[in-house]
Structure I
Amino acid sequence: MPAQKIDSHHHLWKYTKEDYGWIGPGMEAIGRDFLPPDLKKVLDAGGIDGAVAVQASQTLHETEWLLQLAEANNFMRGVVGWVPFIDADVEKHIAKYAKHKKLKGFRHVLQDEADDFYISRVDFNNGISKLKKYNLIYDILIFERHLLQSIKFVDQHPNQVFVLDHVAKPRIKVHMMEPWKANMADLAKRQNVYCKISGMATEADMKNWKDADLRPYIDHVLNVFGPKRCMFGSDWPVALLATDYKRWVDLVKGVISSLSQSEQDRIMGGTAIEAYKL
């Protein structure tokens, strides 16, 4: 039986300006509904068997909606939702959603917080500390400027499993490797952290990027995290601002083609299956 191929990071939404205000000028291409039939079409075109839906709006309503969609669609293997981590009663929300078999973890949009040290807040960390009890993952969404504080954050939770989204969004557009490269190598020393090879084309020159612009960054995370802790993800439909789905699949497959078949299988599905318990 062929190894399962999993997209570890995609989004779905019924678009409203109120719920998805981050979709701003110049992003009109994604300012519309994206629903399971749309996802299934691109998964099939890319030869991908299943996917993990990740929150894109910081509302409990969206978390519940994504879980409903996942229950109704077998190819949606898991959901990473959102809860208000800084609330004193956050564990009530976590416990409620943890009852859903397809709920795999949670995320907060740290990259959009005005405070670059939001991840260091005591109340936020108290909320994160509740996840281990329910065997749930936390997805870290940051820009590279947040890496140092994110390393300290991870060290506060040595028994928590983390997944780093979009290789921490380095400055690909201006071809800057440092200090991202050194900080990623440091973060990768923490064995409880996985890394998604996802969301990179939108950090490059979105209209003119080439595969060669992204390759040094992918090669580095493969080197420091290793195939056992790297997983393929698309960030579709946000990625449509810079690439179509199949081009992204083909790019990642091309970069990892020199690895052993077992290593390629890990990156294209095995790592996500292990991390998210799909």
Structure II
Amino acid sequence: MKIDSHHHLWAINDTDYVWMSEAHAVIRRDFLSADLNAAFDESGIDGSVAVQARQMTGETDFLLAIAEANPRIKAVVGWVPLCENGGEPWLEKFAAHPKLSGVRHVVHDEPDDDFILRPDFNEGIRNLAKYGLVYDILIFWKHLPQTIRFADMHPCQPFVVDHIAKPRIAAGNFDTEWAAGIRELAKRENVSCKISGMLTEVRGEQWDIDLLRPYFETVYEAFGPQRVMFGSDWPVCLLRSSHAEWTKICAELTKSLGPAEQAAFWGGNAARVYQIPNS
């Protein structure tokens, strides 16, 4: 089963997506089940993990409702207020749903660069274990030192780094500071990484696969074949490419991998980490 481990869904409105400016015009519309299925049909994707885009419990309800109606959505990474009472009772409520596999917080938008180390936030992270939930880590490259400390605080908690921790690809030169941080983070065996979100870190239209290749190779070498997974970041990826085009780029980046490594990258790792049944 080919799994897209990272995509979003939204019904656009004027209050919840204020981050979208004129530069985001191509994605400032509804993206729902029919759009997702069309993209997957073109790319040959069988299943997916839908990831929160709004920091409200209503977002988790929204994604789970769509997942119930769309069998292609195999898992949901929602949002709960982890800083409030350790996330309870929301964790208990949502974890009862069979497709709720994890939660996420938009850490890179927090004004405090040390947010991920806050005691109240980490109380919520500690509660994830009893519900068997993954935590998706959404950060910029500059947050890697704090994230390494964070991962060390929770050595048994499954973590997945979104968008390879958003290195400074747009700067032109290879981001060596990011590379050192991501290699160090990857030493924690409970941390996996999504090959996603790279195209939105490039400068305008000035990119090619050779610009992306060293970032992919750094992540793959650091995490190894059992902790790296394909993700599209659709529909955000439409700012640079279609879902099918990004899938082809990833196919080119991984073409030298053997059959077992290919199977792990394209679905096996996501299925294991997000506890997706073989069906």
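A short reminder: the numbers here are calculations on the coordinates, not readings from a lab. Since this is a predicted model, take the numbers as computed values, not measurements. Cβ atoms are built from the backbone, for glycine too; each structure is taken alone.
Among the shown structures I, II, from which was the value 2.4 of distance in nm of label points 7 Å out along Cα→Cβ at positions 24 and 40 calculated? That value comes from structure II. Quick check: 43, 36, 28 is what I get for Cα extents along the principal axes in Å, for residues 72-199 alone, calculated from one of I, II. Which structure matches? It must be structure I, since only it matches.
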